[in-house]
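Please find the structures below.
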Structure 1
Amino acid sequence: MVIVWRYTSSVSSYVSAGQQVVVPPQRCPTCVRQLVGWGGYWRWLRAPLLVERIWIRRGRCAVCRRSHALLPDLALVRRLDVVTVIGTGIGLKVADGLGLRLIAEQLDVPHTTLRAWWQRFRATSPKLLNECLAMAVSLSGAAVDVRSVGERAALEVLGVAWQRAHMRFGVSIGSSVWGFWSWISGGLALGTHTTSPWAAMGGTDWMRASPSPGGPDP
């Protein structure tokens, strides 16, 4: 299983920390008991001007004995690139209508990789829209006036949910809408899952567990 946690520094800082990276205390999503350290593993991460292996810590619950990968919100499950690059690419396609090949050149990622992100986002955008609408209303009690449709509406409402979360919980939500996207989806924002990816709105701990598949996809 995967638990996404908020990392407040830069990608290069995470890379430099290596196996000494410090992860805040995490709780088992099943037992709500604090996890203990349980080693970790290396995985690749690509960011602008950087392709490096990063250390992903694991935590284990002493009660149910389940272990969890502790993934920083810099990344998504089974995606090589940092979430800000993925989100930027999708945003350029949705907001500016640029061609995928041109966006891929701007971001310096393979065209096939960007196409895979876009295909998954198009498939998951209706769920993103519905879940973020419910989240935004739960956070403030106010309705959301959605004036766009399709993928554009999904991104618009994601932004609204992020802004309302900031108003309610402050800096603990983070300064990046894309990190927020990774966080609330448990790293599965572009996954092939069918169950709801979103955390319950009952408290301030929005991190959720998700099935942990194999290595990164494009």
Structure 2
Amino acid sequence: MIGPSSSHTAGAVRLGLLARNIYGKKPGWVKFTLYNSFAKTGKGHGTDKALIAGILGFKVDDPRIKKAYELAKKESILVEFETKNDTSRHPNSVDFTLYNETSMFISGKSLGAGEVEIDNIKGFKASIRGDLPTLFMIHKDKPGMLSKVTKILQDENVNIATLHCERNEKGKEAAMTICLDSIPTQETMNKLENIQGVYIVRSINVIEK
């Protein structure tokens, strides 16, 4: 890894990579809100560069991390940082607001030793750690959605490790986070995207430590 810190540097890269994968495309603008320890000591540990590097798609051992600001500018990605203190949040927390025609809010935290967790996507609770291939879906809250999704995965011989469903309000939007034993094929993704009432489908691959 590029140091100096596994939590403030390597973990930040992994959080950026997960956020980029969840957003699904290169953003034109990213706002990072750093909390608590990330806010106070992150600058000295290169947390800002590491987060940008993750958004650029770099791995934790990529020497280009040190040039993240310059490379983001070359990629026409505008970056903005703000810091906050909120003791209700994990010490190493970050919010991402990504924009490119559409916006997406994602939050996460670095847990130490390079371990991370994305814990909120567009207002829905999540637990995505980058250790298993993961599907994240936002869809209309209506009967039969879960069975349609799991049947497609079963038919494609994709085994489910864990599954979490959540809705904010009955009949409105709901979300599924499904950890898998294998990466779904593009054909599987196409079938999931074509389910009526599905708004967003993301396949999030394992993020190397």
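Computing FRET efficiency 1/(1 + (r/R0)^6) of positions 38 and 86 (r between Cβ atoms, R0 = 25 Å, to 0.05) across structures 1, 2 gives 0.35 for structure 1.
Tell me which structure, out of 1, 2, gives 2.1 once distance in nm of label points 7 Å out along Cα→Cβ at positions 54 and 94 is calculated. Going through each structure in turn, the value belongs to 1.
Out of 1, 2, choose the structure whose coordinates give helix-only ellipticity at 222 nm (-39500 (n - 2.57) for each DSSP H run of 4 or more, over all residues; to 500) equal to -12000 when calculated.
Derived from the structure labelled 1.
Starting from the value 12.8: which structure in 1, 2 was mean count of other Cβ atoms within 10 Å over residues 78-85 calculated from? Corresponding structure: 2.
Every number here is computed from the coordinates shown, using simple stated rules; none is lab data. In this text, all values refer to a predicted model and were calculated from it rather than measured experimentally. Cβ atoms are built from the backbone, for glycine too; each structure is taken alone.
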